[in-house]
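Trainee: What follows is a set of structures to go through.
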Structure P
Amino acid sequence: MIDFIRATIRMSTPLLLTALGGTWTQQTGVLNISQEGAMLISAFFAVLGNYFFQSWIIGILFGMAAGLLFNMIFALLCVFLRANIWVVGMTLNILADSLSILLMKSIFHVKGGFRDPSMVRIPDINVPWLGDLSLIIVVALMLFFIFWFIDSKTVFGLRLKATGENEEALSAAGISPIQIRFKALAINGLMVGLAGAFLSTSYLVAFVSGMSAERGWLAVAAVIFGDGNLLWTAVGVLLFGAAQTLGIELQSFGFSSHLALMLPYILVIVALIFKNWKRMKQAQEA
């Protein structure tokens, strides 16, 4: 049971980091669907920085910088130039996949994956009852409480929600909705960058083509499930993380790998249907 909990926490960590910032962008009225690509490109640059400087800290900074730059491109196109979010998001996801392969071939002269013994793994911290967990897992938990406090107790949190709900009133108060959206997407980019660094330099310490493995999409689903509420988003993250873990565990019992890997996405559909059904029922009662 402890092993299952540990694995669920590990699986949920990149989803949580991504969904924290994603919730804030959604509150401003921008659903960032390019997070899959941002996570992948961040994972690559985390390995790049780690390899050249033999430092996990530099690797994390490289990953976060890549996530920030990636999101600023999304913000420029979708917030400033008002391009279609879905077209831009899908294009950036495809671009990130192709770009990571191109950069891997150009810089490391390999294809499929890159690993080097000189790279330094992100250290672990001993957690009571759970044993050794990556430092990033502990950081992710701390960040959740920081985000929750800012979201519910500060003026910035109120402005995030006002940007999505009534940007005319916000503008009348002399606050730029565009500026708030850029800030939310910048924070989201840093969080996705940290998630990408966790994927490639925490346990595996390598970059593998497509290693984000749809985690960015699961994070988007958790954001939609949470509907702007960080607590519900965290619940969605844990559900999807547990489903990923269960899918892997089922393979050891002889279940088809394809069927087991479908489990998280089946749960996404069920969770979103339940959420919408509950919302419709509340609207009818009102």
Structure Q
Amino acid sequence: MDSSEEELLLVLVMRRRRRRMKTKRSLHIHPLLRDRLEKGLYYTLYDDLRQSEKKFFQYFRMSKTSFDELLENVKEAITGKDTILRKAIPPEEKLALTLRYLGAGSSMMDLHFQYRIEVSTISYIIRDVCSAIWRKMKSKCFPDLSKDLWLTSAEGFHKRANFPHCVGAVDGKRIRIVKPTSSGSLYYHYKNYFSILLLAVCDSTYKFLFIDVGACGKSSDSTVFRNTVLNNKLQDGTLDLPAPKQLSLSFERPMPFMLVGDEGFGLSKFILRPYGGKYLDNKKHVVNYRLCRARR
């Protein structure tokens, strides 16, 4: 055997050793994770929760019917493939874990010990499920903003809050976050925590018609709304709002359809906010009361 053959043989031996070491490492599972199918929270609690509608809702912040409907829509997108080494985590468990993370604010480390799944795997599952929910449910949960939709929404506000020509209520919600690195005070809110802003327009049944999420927490609701796609369409007249019309036979002047907001929004052609000040006459008090009722 010459030197070249010896070198080749040595390389083959080293490769085999590396493969064996990788196989050993891949097969090594911590005892805590090895008992997932017997002691994991999904396998010990999920079936019991389904026996009680109230407890199921308290745990997942969602009814059983909604859970099953959501699972049916995203199941295909989040179903993994089994391998020789291990079976894929079922889509029901992935969805349950993600809803618990989103609804209860549990950390990934807490879910790691409860569901007996590695933290890196939990991180991937949450991102994958959230992405699938957005892809599959966006068109169903956020319909096209057509004239018929605005008229239906306005009818709901008129019926429920006795406030005519209101097509939606707009407001902002700050979501607490961990301070992003090198962000300075961009995400620092005056309520003394770091946040991002979710700006939403809802109809009279509390359903989202439009959202804008991700703005820095220090930004005001009015500033964020001014930079949204919705406001741009309002300004250039491409939002397909119904044409102005009379409120009643006794009120001849046509009135436009508009959004209602709180004092954080600037008064504009398309947003109606409450009258400011403390000493208001009776008519202004009535308008403020009805406007706030429509917002609520």
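Trainee: Taking distance in nm of label points 7 Å out along Cα→Cβ at positions 8 and 240 as the criterion, which structure among P, Q has the greatest value?
Mentor: Across P, Q, distance in nm of label points 7 Å out along Cα→Cβ at positions 8 and 240 peaks for Q.
Trainee: Continuing with this model, one more query. Quick check for you: by mean count of other Cβ atoms within 10 Å over residues 40-47, which of P, Q is greatest?
Mentor: Comparing P, Q, the top value of mean count of other Cβ atoms within 10 Å over residues 40-47 belongs to P.
Trainee: One of P, Q was used to compute relative contact order in percent (Cα under 8 Å, 6 or more apart), and the answer was 34. Which one was it?
Mentor: This figure was derived from P.
Trainee: Assign the value 20.4, calculated as mean count of other Cβ atoms within 10 Å over residues 72-79, to the correct structure from P, Q.
Mentor: Source structure: P.
Trainee: Here's a follow-up. Looking at Rg/Rh (Cα atoms, Kirkwood Rh), point out which structure of P, Q has the largest value.
Mentor: Q
Trainee: While we're here: For which of the structures P, Q does the calculation of helix-only ellipticity at 222 nm (-39500 (n - 2.57) for each DSSP H run of 4 or more, over all residues; to 500) return -24500?
Mentor: Attributed to the structure labelled P.
Each value in this text was obtained by applying a stated rule to the coordinates, not by laboratory testing. Remember, it's a predicted structure, so these values are computed and weren't measured experimentally. Cβ atoms are built from the backbone, for glycine too; each structure is taken alone.
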